[in-house]
Structure I
Amino acid sequence: MRVDQYIPTFAPHDAIGNHTLQVRRALREAGYSSDIWAENALPPLQHECRPYLEDVRHHGEDRLLVYQASTSSPMAAWLTTRARRGEELLSDYHNITPHRYFERWEPAAAQSMAQARQELEMMAPVVSLALADSAYNEAELRELGYRNTTVCPLLVDLDEYHRPPDPATLERLQRRRGAPGAGAQWLFVGRVAPNKCQHDVIGAFAAYRRLFDPGARLTLVGGATSVQYLRALERLCAELELGDSVELLGTLADAELLAYWAVADVFVCLSEHEGFCIPLLEAMELGVPVVAYAAAAVPETLAGAGLLLEDKGPLVVAEAVDRACHHRPTRASLVKAGKARAAEFSLPVTKKRFLAAIEGYLGNIAH
């Protein structure tokens with residue numbers, strides 16, 4: 001039996017790209033033949049896949065096609081045609097950001113997101129089994145008409161987060177942290193995008209500095225999917241007179257990011273739309289307390305292992321961060337609960353769930 005994956009954009013340092021590699025490894029270890037087919041492959045992953053249009057059906061071959069769905073792509077229509085001709089098509093759904101978040105900032109991106117959701121709905125009648133990262137994502141699939149669904153979290157190698165941080169970056173950050181007057185270190189990791197609501201994090205951070213900790217610092221890590229929104233964040237920092245207390249760093253190398261995790265006192269997520277949110281898992285694994293807004297899949301991912309807020313007003317967030325940073329019983333409880341929750345997403349656990357879903361489906365069609 002062959003189980004091949006199809007991914008529109010195969011990128012390094014990307015949760016879906018890493019998941020795709022882990023899935024292929026798990027399938028091969030379980031005895032399946034498995035390849036990756038991509039529309040766009042970015043360096044250095046070109047050698048890990050082949051162009052999907054070169055994939056030709058071989059009649060009589062037992063094969064499952066698994067689509068990694070998260071963005072608009074002509075691959076969706078191409079796979080739909082293959083399924084209508086009798087091939088077995090599965091989908092692995094990683095969420096599509098609602099286009100309304102981008103309409104103001106990036107109209108072209110908003111149009112692409114709307115198109116991606118139309119493609120997702122188009123595929124519903126021909127997808128035999130749809131996997132979803134979370135129950136939140138699964139509910140979206142059900143609403144669009146997917147009949148056979150199950151939840152399988154992203155495959156993430158948590159051991160990767162325990163590699164040594166970049167020594168030069170870590171030394172610099174530790175020196176800054178130990179300087180006179182230095183305060184709590186806030187961290188948020190995620191694309192600079194309107195749905196991630198970094199503007200709310202900045203607003204809450206400004207309130208925190210004024211009320212609790214004038215020496216606090218905020219670091220926002222993540223590449224910009226909206227340059228217009230990034231510029232607005234920069235203007236907001238200037239208007240709030242935050243000076244160099246806020247860093248907007250863009251994408252970092254893994255070892256550099258680990259240095260920022262090592263000095264972080266709290267992870268603050270005020271996003272309004274997440275299909276899972278891998279950085280929450282990273283924070284829990286690394287013992288960084290989480291303060292988060294209770295939206296979309298965030299409550300499901302945390303499962304009680306963070307301070308979950310129904311209101312993300314600046315004062316509410318600032319007070320919660322103060323508790324997470326300075327109330328020792330609260331902090332210890334958050335760290336302990338986070339590590340226990342992260343263990344539920346260890347690679348052996350998630351690989352087992354993924355393979356059980358695939359083999360359960362194969363067992364059903366065999367009968």
Structure II
Amino acid sequence: MRSSLPDFPWDALAPYGDKARAHPGGIIDLSAGTPVDPTPEFIQAALREASNSPSYPLTAGTPELRSAIITWAKSRIGATGDFDVLPVIGSKELVAWLPTILESKKILIPEIAYPTYHVGALIAEAESVPVEIDAKSWPSADLAWMNSPSNPTGRVHSVEEIKDCISWSRANNSVLISDECYFEFDHTAVSTSVMALTAGDNTNILAVHSLSKRSSMAGYRAAFMVGDSSLIAKIRELRKHAGMMVSLPVQKAMTVALKDDSHVAEQRGRYNTRRETLRPALEACGFRIEFSNAGLYIWCTRDEDAWISVDWLAQRGILATPGSFYGDKGKNHIRIALTATDAAIDQAVTRLKA
């Protein structure tokens with residue numbers, strides 16, 4: 001690689017994890033966004049029933065899974081026109097490898113962003129350029145990442161902002177990829193998919209979705225993309241050669257998960273209740289909540305270096321993530337994950353009040 005990979009950020013957080021574990025009541029880990037609520041039983045059953053899987057799975061997905069994704073894309077995110085779909089082994093591997101697959105040389109990423117966007121550019125030996133949300137100010141590039149709802153901020157792009165991103169893609173004949181993995185976890189804002197705003201012309205447009213959070217399936221590694229048929233054909237062909245295929249039991253589990261909305265609504269309710277429980281306790285301790293309108297995180301600041309805030313919480317047995325993990329613009333913020341049990345969130349509130 002032209003540039004070496006950055007240090008794995010979570011390693012730097014380890015000493016604060018040790019400090020939090022030393023608390024008499026133990027650690028309350030609100031750092032990594034790892035789901036803790038059980039995978040719904042009907043999804044587990046589909047995985048078990050497909051466990052006798054001696055043959056290689058289809059890279060393109062089973063006909064049943066493809067149909068489920070297409071139906072979901074039309075009804076849930078408003079996809080129209082000609083588009084294709086493709087299951088992938090979790091969204092992180094796609095984010096990391098897609099610039100290489102597309103042979104991108106210059107990649108735009110949000111200035112406060114999921115770190116793997118930058119890592120994917122490094123793997124591809126491409127230039128990584130942080131940009132503001134306003135696409136009218138973007139330079140030309142081969143590829144641009146958009147993320148709404150945002151990880152880490154929970155900010156939701158407006159319709160006009162997304163349309164400007166599409167206009168940039170068309171003016172530059174460049175690929176626009178919308179990371180929409182938190183799409184189904186709205187709280188005080190309503191998310192819009194890029195696929196709903198293309199007017200049926202999906203050229204150079206891709207949307208990425210994941211079942212990790214919506215269905216508590218992070219351990220299954222189950223995600224998919226929707227969009228430009230010619231782009232997906234190119235991506236699918238390389239993935240076939242490279243053996244990048246979702247296991248058949250997981251494809252079966254994805255199929256049933258996408259056909260049910262009730263468990264998603266229940267999970268959304270859990271996360272939003274945890275947000276409302278934790279928010280006032282943080283505010284009482286001097287934290288100012290910014291954005292956090294959707295997704296699984298609270299993005300907040302006390303206008304101090306992020307590591308000072310992280311250390312302050314660790315002394316109380318609570319582990320949070322410094323915003324500097326997501327770019328220099330986040331250096332005075334912290335990200336607090338809502339992926340903890342209700343009991344753990346309640347305990348965190350008790351410690352903050354104390």
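With relative contact order in percent (Cα under 8 Å, 6 or more apart) computed per structure, which member of I, II shows the largest figure? Kindly include the intermediate steps, with their values, before the conclusion.
On the way: I: 14; II: 26.
With respect to relative contact order in percent (Cα under 8 Å, 6 or more apart), the highest-scoring structure among I, II is II.
Among the shown structures I, II, from which was the value 59 of percent of Cα pairs over 22 Å apart, for residues 69-284 alone calculated?
Details: I: 59; II: 49.
Structure I accounts for this read-out.
Matching task: -14000 is the computed value of helix-only ellipticity at 222 nm (-39500 (n - 2.57) for each DSSP H run of 4 or more, over all residues; to 500). Pick the structure from I, II.
On the way: I: -14000; II: -12000.
Answer for the origin of the read-out: I.
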If you rank structures I, II by Cα Rg over 2.2 N^0.38 Å, for residues 117-212 alone, the highest one is I
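Here, each number is a calculation from the coordinates, and none is a lab measurement. From a predicted model like this one, the values you see are computed outputs, not experimental measurements.
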